Structure P
Amino acid sequence: MKKVALFVIMVFVVSFGIFWIYRMFFSPERLNIVSRTIETTIGFKHGVVEIYSCGKLVKRFLKVEKLTTATGTYQNTTRPYRFGYGYLDANLDGVLNKEEKLAGKRYFEIPSFIDYIYYDGKSTVEEQ
């Protein structure tokens, strides 16, 4: 009888350990966090952000590495805007010109009430 009880307790402990390991390392939430961390670390350097006003394109940023949601310094709440760094496409032609590249990457913020699109622009042409 003691062997059976000991076996049941061992099975429970081992099952709990396997479940805990799965939840810590292999759950969909954890894998999603890991993949986003890898993508951020390796770099997503070809992003394009297009900002629209009344359905018309007003600004475009090229070679954006990532968009980050702002968080408060001392709060655990997110702020209502996103920010990033990219080259400003001044003439809105979708080509990274020499003048735009010389100006360097610029910091930009996108308020939550503005329409914008963020997409992978690996085919972005860079003027030689």
Structure Q
Amino acid sequence: MKIDFNDVVPIYIQIADAIEDDILAGRLREGENCYSQIQIAKEVNINPATAAKGIRVLVERGVLNKVRGQAMTIAENAVSMIKERKLDQMLSEMIENLVRESKKLGVSEEGLVEKIRQIYEKE
């Protein structure tokens, strides 16, 4: 797990993203145990509370299952949830940038939609 302590992205978010990347890469599999906050804290040399915060993000997203007294497990549909969230995030960012730049250039909504339609049909 690689964490960039100089990045503007908070460490706990980087931890959550790194765990999701490990799930997508197959290093962690659905139904199996996830890394513990202690494992993460030791590996990355951070406070266990920061590691716990990253894990909590994934519990809130539904990617990890938390059962009191047991290890965290990867949700059975974690891969599809991660892919769906990342795709939605990526498309939203791309579309926001496209709309912002189009407005700067004076392209109308109809003109932008038409251009998208042309490219979509071409591909």
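Computed from the coordinates by the stated procedures, all read-outs in this text should not be read as laboratory data. Everything quoted here is computed from the prediction, not taken from an experiment. Cβ atoms are built from the backbone, for glycine too; each structure is taken alone.
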Worksheet item: When mean count of other Cβ atoms within 10 Å over residues 10-17 is calculated for each of the structures P, Q, which structure yields the highest value?
Response: Q
Discussion item. Starting from the value 3.4: which structure in P, Q was distance in nm of label points 7 Å out along Cα→Cβ at positions 18 and 98 calculated from?
Written reply: Q
Discussion item. As an exercise: helix-only ellipticity at 222 nm (-39500 (n - 2.57) for each DSSP H run of 4 or more, over all residues; to 500), calculated from one structure in P, Q, equals -20500. Which structure is it?
Written reply: Q
Discussion item. Tell me which structure, out of P, Q, gives 10.2 once mean count of other Cβ atoms within 10 Å over residues 90-97 is calculated.
Written reply: Q
Response to the item:
Highest-scoring structure on mean count of other Cβ atoms within 10 Å over residues 50-57 (candidates P, Q) is Q
Worksheet item: Of structures P, Q, which gives 1.8 when distance in nm of label points 7 Å out along Cα→Cβ at positions 26 and 58 is computed from the coordinates?
Response: Q
Response to the item:
Across P, Q, Rg/Rh (Cα atoms, Kirkwood Rh) reaches its greatest value in structure P
